[in-house]
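Just below sit the structures, each encoded as structure tokens.
Derivation of every value follows stated rules applied to the coordinates shown; laboratory data play no part. Predicted model, so just to flag it, every value in this text is computed and none were measured. Cβ atoms are built from the backbone, for glycine too; each structure is taken alone.
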Structure I
């Protein structure tokens, strides 16, 4: 196992122990779907009910080294809990807050990574999240995933969500990228 895989196993084990639904996102998720991508950290999104936020942060802190001085306040302000694995690999735990995010987490697919079964964002949901970002690396990731899965991607699920996202953010480029990659020969 690589240090990244060990860090991923640590955070997954910690979250499973406290029964917090999660999904792997970011570069490791992209790589797990066959688009090898370098990354230096582990990114996961979790769902916890608002009234359990303090308790969840505290429980995570028993298994991982939390990097924020006042972790609960930091999560309330940023929705992210920065942590580190036992081998000092950065782990960013994103606290989802919207019902749509909970739905995406529940759709996560189990995948074997480094010998452990990990819940990974579905290809469609990963493309959605990557296209919502304006970072060039995220757009590149979404293009690569769309090309790789062009024939099998669930268009009926993804396309209406991308249209809603593009309209809501006033970013027609989101649909342009999607259509460009889906219609590529």
Structure II
């Protein structure tokens, strides 16, 4: 697999970032859903600690992913895409990048405002970004939850668009992000 993107295929590095972060986001939704209705106790706290650790991992990977993207152009969009589809594709990707930073940052701020530590798999603890503040906590909690629903909606849209390209348009948009496949011109 090539390290840099070609005109019709994402690089192995870009694919790695894409699929690792996608897997972590699914993990994040699963952990949050599992912890949601649990009573406060060791099990809930352990799930939330993992949620925070994975969230900070997403934040670190998002920094590296953005740096990679700035210096490595992605493949061009298919020539047959309409202007509306191009705007939606680019807008969705920009929104994904914003959310990859906003979600972990609001979670980190929310924990700081409640004076809950944010550790990274027990290896080290991130510093609090703000002091204890119950009003800030409530606002950040609402923001974090709202952003999570937005991320969920954008992810569904992204998946549906990839499937539309593959099965309806019969182009290589999906295949060029799949590891261990070759992009081919499909008619």
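0.70 is what came out when FRET efficiency 1/(1 + (r/R0)^6) of positions 101 and 133 (r between Cβ atoms, R0 = 25 Å, to 0.05) was calculated for one structure; which of I, II is it?
On the way: I: 0.95; II: 0.70.
Only structure II yields this read-out.
Between structures I, II, where is Kirkwood radius over Cα pairs in Å highest? Please report the intermediate quantities before stating the final value.
On the way: I: 17.0; II: 18.2.
If we compare Kirkwood radius over Cα pairs in Å over I, II, the biggest value is for II.
Please compute distance in nm of label points 7 Å out along Cα→Cβ at positions 61 and 93 for structures I, II and give me the label with the greatest value.
On the way: I: 1.1; II: 1.9.
Comparing I, II, the top value of distance in nm of label points 7 Å out along Cα→Cβ at positions 61 and 93 belongs to II.
Matching task: -22500 is the computed value of helix-only ellipticity at 222 nm (-39500 (n - 2.57) for each DSSP H run of 4 or more, over all residues; to 500). Pick the structure from I, II.
On the way: I: -16000; II: -22500.
Corresponding structure: II.
Once FRET efficiency 1/(1 + (r/R0)^6) of positions 85 and 157 (r between Cβ atoms, R0 = 30 Å, to 0.05) is calculated for every structure in I, II, which label goes with the largest value? Walk me through the numbers on the way to the answer.
Numbers: I: 0.35; II: 1.00.
Biggest value here belongs to II.
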